[in-house]
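Bear in mind these aren't lab numbers, they're just calculated from the coordinates by the rules spelled out. All figures in this text were calculated on a predicted structure; none of them were measured in a lab. Cβ atoms are built from the backbone, for glycine too; each structure is taken alone.
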Structure 1
Amino acid sequence: MPVELFHADNVTFFDLPALRCRASQVVRASPLICRAQEGDRAAAVALEVGFWPFVREFEIAIDRQLLPRQQLADKFGEQRVRRVFSGMARAVCDMKQEEGSHAAHWMQDARCLGINDFADPGIAGVQALIDRAYTKDLPGFFSMLAGTELMAEELARFLVAAKGFTDLFSRRRWVWGEVHLMGDEHGPSHLDIDLDLARAYQASGGAAEIEAMVRETFALFARAADEVVAALLPELVA
C-alpha cells in the first residue's frame, strides 16, 4: 500500500535541485572532505572522529522528539493524521530494518579505519549541529533533518566512488556512505518525510522559509567541517 504524505506536491513545491546543488557545493568546497577524497588518511580520520558526536546524537535527538498531533488534526483532520502517521511509521520502520543504525555504521567504518578512541574532541561547530538537532521548533527540526539528509547524500556521492578514500578502510568500503545512496523503491525517503513534516507543522510562510532553514543547516555543516580542520588538522590552516 502506498504511503500517504500530507502533501502530494512536495517535489514541485520545493526547489530540490537547487538545494541539492548547494549541498554538493558545500561538500566539494571543504578542504577536509577534499583531502579525504584524495586518500589522505589523516583527513579521513579527522572526518570520522570530528563528526562522530553529531552522528551519535542525531539518532538520539530524533528518537526523543515529541510530535504533537492536535495542530495537524486542526489542519488536516484527525483521521488523515492517523492515516499519514501510521504510514510514515511503517515506512521509517522498513527503512531502519533495511539500512540499520547509521551511527553503528559510522562507528564500524571508523574501526575499519583503525580508530579506537571515540572521545569527543569538543568542536564548537559540531556542538552547534547537535544543539540544532534538539530544537523543539518543529518546522526548524524537520528542516534540519532535511538539510542533514541532503548533506549526507551529497557527501556519500562524493566519497563512496573515491577509491583513494575507500581503500583507506580495511574492508575497502565506506558503508555509512553506501547506506545513504540506497534507493527508496518502496515508499517515501527520509528526505520526503522530513520536508513534508516541516511543511505540515509550518504555521505560515511557504517553501522559501523552509528552504532557508535547510540552507542554514548546510552553513552549520560547512562551519563544523572547517573547525574540525582547525582542531584536528592544523597544518592545513597554518
Structure 2
Amino acid sequence: MNPYHSLLKVALTAVLLAACSPSPPPEPTGEIQALAMVREWVNGNYNNVAQAEADMAAGLPPEQMHRPMHQLFVPVTVPGIDGYILYQQSSMDGSENPAMIFRHGLMQYFADSETGTLHQRELYFKEPEAYKNAHLNPDILQTITLDDMTWDAGCDFYLEANEAGTMVSGPLMEGACVIFNQGLQKNLYADDLVEITATEYRFRGRYVDEDGKVMWGTGSSELNRMVRQ
C-alpha cells in the first residue's frame, strides 16, 4: 500500500473519532456554581437563638449582643418573575401566627455574567398583608409580577462561591443601600455581608451613619448566625 494512503487513512480515522466523541461539559461559571449551592442549601426554618443565649450568658454589653431572630426560607414558583425565587418571612417567635410575622417577601437570585457574581435581591409586596404565610398557599404567587413588588437594587448582595465549594458569600455595594431615618433626620447606610453554608445563613445586618457609627444592629464583629433547624 502506498505509505501516503496509509497516513491519510489514519488521519481521516482520527478526525472521524474526534467528531463522534462527546464534548466535555463546559466548566460552570462562578455565578452558576453559586446558584447551584444556594438552591441546594437555603430552605427551611432558621434561628440564632443559641447565639443570642450565649451572648446573654456571657454578659455582653447590649450594643455587642445579637438579638434573637427566626427566619423561614421556602423555594416557590413565581412565573412572572425571573430567576430563582424563595419566599421568606421573619417572625418574632418562629411561628406562622400572622400577628407575629413582621417582615415577609420574596428573595430573587439571578446571575450577573458581567461581574461573575450571583445577585441576591429582596422583593417586598406592595400589598403585604394578603401574602403572609404564602408558602402555605403558593397558588397566590402564580400571578405575581414585579409590578406587585418594591425593591432597591442598591441593596443587592453580590455573591460568589469559595474555591472549596463550602460557602457562598458576598457584600453589598458600599454606600449604595441607604434609608432615611425620620427620627434621626439623616441617612443611614447598610453595612452588610452574607455568608451561606449548608447549615447556616449568616449576615451582618446593621446600619451606620456617615461617620460609621452603628445606629441599628449589633456592633459585634461576629455575624448574626442563623442555623437551620
Structure 3
Amino acid sequence: MKELSQCIENNTLHNKQEVKSCILNMLCTQDDPIPLEESKLLDALKLEGEFLVLKLHFNDFENELKNEKIKYKISQSLSVIVSYEDDGENFLEIENFIQYIHQISDEKQNCIFGIKKVNKLSEFPITILFSGILPINQLSMRVGKKINNLIHSDDSYFIPRFQKQRDDISKAIGIPILPIFPLLDESLDDYTISLTDLTNGKLISKFEVYEVLNQDTVEIYLQKLFYIYKVLAQG
C-alpha cells in the first residue's frame, strides 16, 4: 500500500490527503464479494494522462440516465475502476450500474469492478477512478439534425463502422481513440459537425457536407475527422 500511497501523492496537486483516502478506500480484500487489488489501482494511476475520482450514491444512477455525466467521462478515460459498498441490500443497484458501464465502454478501455462487504453504507458507497485521460480524447462533438438522425438510424451499420474508424485513427497516430458520443445541436445547420476541446472550450473544427446524406457521404465526414485527429496528434 505504500507504493500506491506514494503514487497518489506524486500525481495529485490539490487535496492530496482527501484523494488518497478516497482511492485507498476503494480496495477490496480477498474476503470481499469481488476483490480489488492494489496492483489494479496502481496500474491505472500509472497510465499516461490525468485521473479523476468521483464519489456517488446509488440514488445517483437515475440522474445519470438523464444527464449522462458519467457516460461522457467514461468516454474520455482509458481506465475506469469502480468500487462499490454492499450491505446486502443493493445487489440490483450494483448490477444495473455495472451493466450500464459495460454497455457504454469500449474494448480499448480497462474496466474493473470491486465490491466491498460492509455493515452500513457510507454517505457515498460508490467510488469511480477515471484514469488515462488524454487531451485527444477530451473532445466534444456536436452535430446537426440531419446527421444526428442518420447516424442513429442503423446501429447495425454505424456502430461497427465508427469502431473501425477509431481503430484506423488509433493505428495511424499510435494513441487509443475512444468513442465520442455526438450531441444533437439544433443551433447548427442540419449538415454541420463541430468539435470542441473540453479542456479549454475552444472550437477545434466546424465543417459541413452539402450532399445527399447517406452512408456513402458519411465517409466524407469520417475522412475529415481522420485528418483532424492526425493534426491534433502532431500538435
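Given 3.7 as the derived value for distance in nm of label points 7 Å out along Cα→Cβ at positions 89 and 177, which of the supplied structures 1, 2, 3 does it correspond to?
Working through the options, I get structure 1.
Thinking of 1, 2, 3, which structure, once helix-only ellipticity at 222 nm (-39500 (n - 2.57) for each DSSP H run of 4 or more, over all residues; to 500) is computed, gives back -22500?
For helix-only ellipticity at 222 nm (-39500 (n - 2.57) for each DSSP H run of 4 or more, over all residues; to 500), the value -22500 is produced by structure 1.
Work out which structure the value 56, 33, 31 belongs to, where Cα extents along the principal axes in Å was derived from one of 1, 2, 3.
Considering all the candidates, the number was obtained from 1.
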